[in-house]
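Bear in mind these aren't lab numbers, they're just calculated from the coordinates by the rules spelled out. Nothing here was measured: the structure is a model prediction, and the numbers come from that model. Cβ atoms are built from the backbone, for glycine too; each structure is taken alone.
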Structure I
Amino acid sequence: MNDPREIAISGMGCCCAAGPDSKKAFDRLWQGDIPTPSPPPFACEQPQPVFIFPQPLNFAATGLSGDLKKWNRTILLTLRATLEALAMAGIEPASLPAKRVGIVLGTTVRCHFHDDEYFLAWKKGQSPDQEAMRRFLNENLATAIQEIFQCQGPTTVVTNACASGTDAIGLGQSWLRHDLCDLVICGGADELSRLAFHGFSSLLLTSDAACMPFAKERSGLNLGEGAGILILEKKSLSCARGGKPVGWLLGYGAGSDGYHPTAPHPEGRGLQQAICTAMAEAGVDVQTIALINGHGTGTQANDLAETTALAKLGFTSTPLISTKGATGHTLGAAGGIEAVLCLRALQEGRTFGTMGCLEPDQNLPVKPVTQNDRFDLNGRIGLSHSLAFGGGNAALVLEAAP
C-alpha cells in the first residue's frame, strides 16, 4: 500500500478517571479539572493513591445479550469504550456478525489468573466460591469481546507490559494491510489490580502524592484503570459504507532497549527506534509532528530517558504532554487511552498541558507543556508512544481528519 491514509480510524472511545468517554475526558483535561486520586479499593500497608474509574458499565442497558456476571471488570471497561467507538464510526453492533472483524487488545492485569479474593480465601483455609474458576475460563479479553458481539475473525491479546495497547493498535493495522479482516477493534484495557499495585510499590516507583510527569518535584507514578479503543478500517471499505473517518493511522513502530528488566535505556535507544520506524512508515519528519503524547510516568528514570530520546531525534520544540497526572498509569490500557486523547487534541486543533506538571525539571532535555498552558496546534499529525518494562517501546503516528 502506497497511500499513507489507507488505514482509516473510523471511531474511537475511552473511559478512565478523567472521563467516561473520549469527549468528556478531553474537555475535563482542557478545563484543568484533574481527578483527585483515591485510596485503592483493597487493604494494603502503604496506600498509595490510585485513579479509579467510577462508572462501571450497565451491561443490561447495552441491548446486548449475555450474562453480566460472566465478564470481569476489564472486559466491561473494554466493552464501554468499544461501544463508544462503534457509535462514532456509525457501525451498529448488530452488523458485526456479517463482517470479518479482527479483535486485538492489549492488557497486563487480565493476561493471567490471579483472582485475589479466591486466593486470599484459599490461604485462610476457606472454601472460596468456584465462580472464580468460571471467570478464569472467560479471562481472554479478545475472545470475550468477540463472543459479546457474536462476530468472526482473528483475535489475539497482546501482553507487552505498558506498551500492550500501542502494540495492539499496530498489530491491528498489520491485519488490515494483509487483508485478514474488514475492520479491527483494537486498543487496550486494564482494571486496578492488587497484584500490580504491590508490584510497582515493591519497586519503589509509586508516589504518595498525585503523579507529576516531567516535573522537578516528581516522585513516582499512580496507577489507574480504564480502556481506550480505536476502530480501524481500510479506507476503501469505510468509504463504501458511507463512513467518515475521524483520522488515519499513518505509521507504527516498535523497538527494544535490550538493557534492563525494569529500567529504560538512559538514552531511550528502543524508543528512538520505535519512533523512527513509525515516522518512516508514515512518511513524515520531525517538523510535521504537531503534538507528542508522551509516556510521562512521573518516575525519575522514565522521564529522563524519554525526553533524552526525543531530544536526540530533534524534538526540542514540539509540544510534549502526558495525561497520566489525570488518568494514572493504566498499564496495558495506557497506549489505547493516550492514542485516543492524542487524536482528540489533534481533532480539536488545541492541546491542554501536562496535568500535575507545574514546574518542569530543568535537567530534562525536552521541556513539556505545563499544566496551566493551553495553545493551538500548528498541524493535524501527532505522535503517541509507550515505554514498557523489559525495554519494550512502541509508537504511533496519527492524523486527525479535517
Structure II
Amino acid sequence: MNAPSVSIGEVAVVNPRFEKADRPAPGDPVSFVPMAAVSEKTVSIVEANDRPYAEVAKGYTAFKRGDVLIAKITPCFENGKMALADNLPRDLGFGSTEFHVIRASEKVDTRYLFNLLRNPYVRRAGEMKMKGAAGQRRVPAEFFSGLKIPLPPLEEQKRIAKILDAADALRAKRRECLAQLDALLQSTFLDFFGDPIANPFGWKMGLVGDLLEAANYGTSKKANESSGRYPILRMGNITYEGGWDMSSIKYIDLESNEEEKYLVKKGDILFNRTNSKELVGKTAVYRFDEPMAFAGYLVRARASGEADPEYIAAFMNSPQTKSRLVSMCKSIVGMANINAKEFQAIPIPVPPLNLQNRFSAIVDSVLRQKSKVNDCLEELDVLFHSLQEKAFSGEL
C-alpha cells in the first residue's frame, strides 16, 4: 500500500505548551515520572508516583495521559528510552527535562505513531542530528517535527498498530520468562543457603578472599573497535543480574607474557570494581570456552577448591550483598569503587562444598533454559524490527 508521506509536525505537536487552563491547584496530585521509569524494553511507563503540583511546577516537563515521551539526551535516546503514557495514573504528569513530548492530533493514531518512533532507523537518524558537547548531546525537537512518516487512513493505522503491538507482546512475554528464571535462581539460593547476611543456618563464616586462590586487576591497555587478537570484557558486559551482555565488544592485543595475567578462563569470577554507585559490584562467572581479556575496571577472581564459583557469584549478586556493597563503595570523580582488597575482605558464609555444587548444577540447568528463551526472543526481535521497517516504508 502506498500511503502519503507527512512530517510529524503536520499531525502531532512536539513539546506542546503547558496551558494555564491545565494547571491544577498547588496541592493537587499529579503523576511524576523520572527518567528511570521509562524503559528501552517496555511500551508503557514502568512506574509513576503522585506528587503535589507545587513540587513539580518548576524544573520539570509537563505532559498528559496518552502523550509519547522520548528521552532526548545521549545515551538514553540511542538506547531507545521512550514510552507511551497511556497508563498514567493522573491526567497530568511531570518528568525529566530530558524528555521530548509528542502529542498526536486526531489525524494520527497514537499507538501507530509510537510504534513508528520505536524504529531503529529513527534512533540512527536522530543520533546524526544531535547537538551539544560530548556527554551532553541531545536530539533537537525540530528533528521530530520534520521527520517524515507514512500516513495511511486512520483505520489502517490502527490495524498496523495492532499487528505491531501483538508482536511486541510476544517479546514482552519472553522477557518476563527470563525475569522469572532469574527470580527462580534467587529463590533457590535462599532455599539452599538462607539470607547471606543473617546466616540463619549457622554456616561457618569466612571472607571472600579465603575462598579464592587469586584475585587480579585487568589490563589498562586501550581497546580497539575492530582489530586485536582477543575480545576484551568491560564493565558494561556484566549485567546487573550477573549475566553477560556481549552486544558491545572491543578487541585488544596481548604479549605472550601478559596472557596468563589478563585472560579469563571458564569458571573464573569477574567483579566490577568501578562503576556508578548502584552498579558497582556486579559479578558474573565466565562460562565460555573462548579465551577473553578483561579490562582494568574488573577484578578476576579464581575460586579455590574450597568453593564453587557459582555460589560466590550468587552471593555477591544477592540483594542483601548488593545493599552492603552500596554502603561500602567510595566515590571517585563521579564513580564508585570497591578495590580488590576490599572485595576479598567481604564476610561470606561457607556452606558445605557438596551443597554449593548442587546449587551450581541448578544454575547450569536454569541457564540452559534461559539460552533457549533468549534464542526465541532474538527471533521475535528480528520479526518485530522487520514489521517496523515495513510499517515505516508503508508496506505493512
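Figure out for me which of the structures I, II the number 16.9 belongs to, where mean count of other Cβ atoms within 10 Å over residues 6-13 was derived from the coordinates. Intermediate results must be reported in sequence, preceding the final value.
On the way: I: 25.5; II: 16.9.
Source structure for this number: II.
Quick check on the output: 24.3, 72 is Rg and Dmax of the Cα atoms in Å, derived from one of I, II. Which one produced it? Please list the in-between numbers first.
Details: I: 19.7, 62; II: 24.3, 72.
That value comes from structure II.
For the structures shown (I, II), distance in nm of label points 7 Å out along Cα→Cβ at positions 30 and 286 is largest in II.
I have 17 for relative contact order in percent (Cα under 8 Å, 6 or more apart), calculated from one of the structures I, II. Which structure is it?
Derived from II, not from the others.
Work out which structure the value 3.3 belongs to, where distance in nm of label points 7 Å out along Cα→Cβ at positions 86 and 350 was derived from one of I, II. Label of the originating structure: I.
Matching task: 3.0 is the computed value of distance in nm of label points 7 Å out along Cα→Cβ at positions 54 and 310. Pick the structure from I, II.
On the way: I: 3.0; II: 5.6.
Derived from the structure labelled I.
Please state which of the structures I, II yields 1.81 when Cα Rg over 2.2 N^0.38 Å, for residues 102-229 alone is computed from it. The value was obtained from structure II. Determine which structure produced the value 27.2 for mean count of other Cβ atoms within 10 Å over residues 158-165, calculated from the coordinates; the candidates are I, II. Of the options listed, only I reproduces it.
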